[in-house]
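Below are structures written as structure tokens.
The numbers here are math on the coordinates, done by the rules we state, and not lab data. If you're wondering where the values come from, they're calculated on a predicted model, not measured in any experiment. Cβ atoms are built from the backbone, for glycine too; each structure is taken alone.
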Structure I
């Protein structure tokens with residue numbers, strides 16, 4: 001775990017230097033606080049902006065951050081130096097993943113400040129699951145990409161689908177039927193309910209299948225490309 005901790009600290013120190021990653025971590029939490037406190041519309045669902053931006057944050061920030069970090073370090077040959085320093089691939093990936101997850105959870109904690117205290121643990125638990133799946137998908141893109149430009153071209157369509165499909169599903173029934181196959185949509189349903197009561201088997205199945213696909217694609221990409 002020493003090497004994992006070193007990678008974690010390295011990424012933490014690089015946070016201020018990587019503006020793309022930094023913006024992802026702070027944009028949605030700040031937007032949530034501003035919108036929840038500045039806008040009040042009659043008949044608007046309770047905590048509407050918190051739940052809406054939470055799903056977008058879940059589908060965007062961890063995915064793009066993980067992909068950008070790995071692709072950038074491959075491009076700059078940082079990973080080759082780490083491999084030569086006896087840092088194993090799984091140690092590096094666990095360090096990056098835990099770093100992205102920790103910062104995303106900090107952002108989720110900030111977003112949850114407007115919720116009732118009894119709903120915060122549920123909210124953070126749902127966000128934690130979504131972050132893990134998104135990080136696995138982002139790591140898959142980062143490993144498969146040879147540089148940041150390639151990574152951007154790959155993660156942009158994936159990110160748009162995962163982050164915006166649940167929002168569009170609120171206003172269009174046809175999109176909602178398609179969005180149901182994505183984990184972000186199923187987690188949005190749970191966030192709307194703020195409870196596991198009445199949770200359908202479909203929800204568990206879709207989340208599990210999405211997680212399995214992300215992990216399998218990651219191992220395929222890692223086997224084909226590796227980290228160097």
Structure II
């Protein structure tokens with residue numbers, strides 16, 4: 001089955017499988033059945049088998065799945081067996097937090113450069129990296145060839161900067177600008193992240209729980 005034919009919902013479950021299997025491996029599990037994995041993840045065994053069958057046959061009937069091998073295979077599907085060079089634009093509070101606390105190397109990326117337009121920020125250190133001026137961006141990209149970029153810049157600058165980075169060879173964006181990048185260039189991947197949307201979803205879920213509790217009391 002080609003990647004283009006696999007549903008987005010299946011793809012978005014893969015990191016969760018990878019994370020759960022990592023926890024199982026750390027706790028000494030060698031093998032696990034689809035039923036056991038389903039119980040731990042709050043899914044159905046049928047759903048798990050269908051998801052894995054999109055990418056090949058990983059388990060053995062009567063044995064289940066080898067936890068380490070399955071996690072490795074899912075890691076390869078997710079591209080975690082390579083290290084893609086990545087840069088970050090915007091070294092404000094959010095950019096600093098992302099640069100300092102995300103484990104890039106275990107997620108298929110290596111953060112190699114951080115850039116900002118604010119002279120007061122340029123020259124500061126975040127982890128092992130020194131914040132560079134955006135004026136150095138073109139030269140840096142030509143020398144280091146980053147393939148991905150994190151955008152933590154003002155909303156109004158998102159499309160312009162994305163177009164500029166694409167011209168420098170960047171082909172994937174982790175976008176925190178609150179602007180949904182609509183990029184017409186082929187072979188460019190965008191993951192738009194709206195933290196506020198996630199919080200709003202939590203509010204909706206909480207209102208459902210509160211409503212049920214109210215009904216139960218009546």
Structure III
């Protein structure tokens with residue numbers, strides 16, 4: 001394990017990281033991703049993670065190719081298993097809490113059927129610090145978001161959302177909105193929450209204009 005300072009504490013990041021390639025399932029620091037694990041290789045991955053640090057790297061495939069191993073994007077986000085339940089039919093229901101993004105430095109040989117990499121944490125080490133919300137504007141994003149939700153028939157708990165820190169709102173939306181693989185990946189790779197807010201706003205505006213939806217506020 002490598003040890004990295006984060007504020008007043010120290011966070012241990014693994015030198016070898018199991019990866020879970022899954023399209024449209026992305027993670028960002030301090031966000032939560034629930035997963036239903038049932039494939040034997042990923043059951044083995046969770047079992048091993050629970051015994052050693054609890055870290056799993058979420059990463060997206062670059063294509064829908066059926067051949068193995070599927071090619072993956074160079075950047076993902078490591079999460080720590082912060083909740084798990086084993087079901088009677090042998091599945092794991094887990095929650096990953098995002099810790100830090102990584103670049104793949106090297107892919108290693110398969111272990112018990114699942115993939116592992118040597119992660120390079122350097123580019124995204126700022127993920128370990130609680131960022132400031134000063135440069136993040138949710139207000140500028142809200143009008144586009146409301147139009148996008150209306151266009152897709154989606155609802156959002158605005159009262160709860162407005163109570164959250166702005167950076168958490170942006171990252172929650174980046175993870176949970178039904179964006180395509182490329183759009184989600186661009187948000188994952190964007191360094192700061194302020195930059196992600198700007199990119200997310202542009203992405204939603206393009207989607208709304210492309211669908212010919214009216215650009216109006218919902219009440």
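Points worth noting:
- Structure (I, II, III) behind the derived value -26500 of helix-only ellipticity at 222 nm (-39500 (n - 2.57) for each DSSP H run of 4 or more, over all residues; to 500): I
- Distance in nm of label points 7 Å out along Cα→Cβ at positions 16 and 112 - highest-scoring structure of I, II, III: II
- Origin of the value 18.1, 54, where Rg and Dmax of the Cα atoms in Å was derived from one of I, II, III: III
- Highest-scoring label, criterion being FRET efficiency 1/(1 + (r/R0)^6) of positions 80 and 184 (r between Cβ atoms, R0 = 30 Å, to 0.05), among I, II, III: III
- With distance in nm of label points 7 Å out along Cα→Cβ at positions 48 and 64 computed over the structures I, II, III, the top value is the one for III, the highest of the group.
- Among candidates I, II, III, the computation of semi-axes √(5λ) of the Cα gyration tensor in Å, for residues 144-199 alone that gave 18, 16, 8 used structure III.
- Here the criterion is relative contact order in percent (Cα under 8 Å, 6 or more apart), and among I, II, III the highest value is seen for I.
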